[in-house]
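Coordinate-derived values only; no laboratory data. What you see is a predicted model; the values in this text were computed from it and never measured.
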Structure I
Amino acid sequence: MKASYIGQRYTVACALEYMGYGYLCRGDYQNAHGAYEAAAEKYLGTAYANTGGGRCKDNMARIKQKQGNSDRAIGFHRHGLDVDKTLFYPCSSLCE
């Protein structure tokens, strides 16, 4: 909230991207899509518009694929600050 108040777009975008990742971890694809969409918008106008915004847009497309076929194993990009660069595969209901 403070970053938003003082206009730090990049910090807000990072927070929103982390929220999307958190929603993915829970399997909440609808809220994950919304968080990634907001993050991609906030990344615009920053030096990370292509990398961060592109990663968010790619994850949004992957969410749509997952929603179209929930049985399909689809990997998602982790946050850019994560040292693990492998795709993330959210746990399905079979894992619970």
Structure II
Amino acid sequence: MTFIGVRVVDGFLRTGKAKADAKSFDRFVKNAESNQRMFCSQKYIENFLAEGTLKLDTTIIKSDDLRKLMEYGGKYYGIGSARPQGYGRFMIAYWDMI
């Protein structure tokens, strides 16, 4: 139910960057329909700080619980399509209640 109880106020987090500024991440991925491999290349940004405001429905999840969930997910799972290769990991630099 967390996806119902958390909303990013602007619809996204701000990084201060507008385009991929690092080398591309290249790899072979499995095509789901044929089991064949295909080459995939994606641009990414690295070493950035993302900021944003989250609005919580505290009847579903409390702020401290969401922070713990995000810290755990950032450390052990990450975000993005390259999670299995170890990319997309993140840490919470600061967390403030307003």
Tell me which structure, out of I, II, gives 24, 13, 12 once semi-axes √(5λ) of the Cα gyration tensor in Å is calculated. I
Parent structure of the calculated result -5000, given that helix-only ellipticity at 222 nm (-39500 (n - 2.57) for each DSSP H run of 4 or more, over all residues; to 500) is the read-out and I, II the choices: II
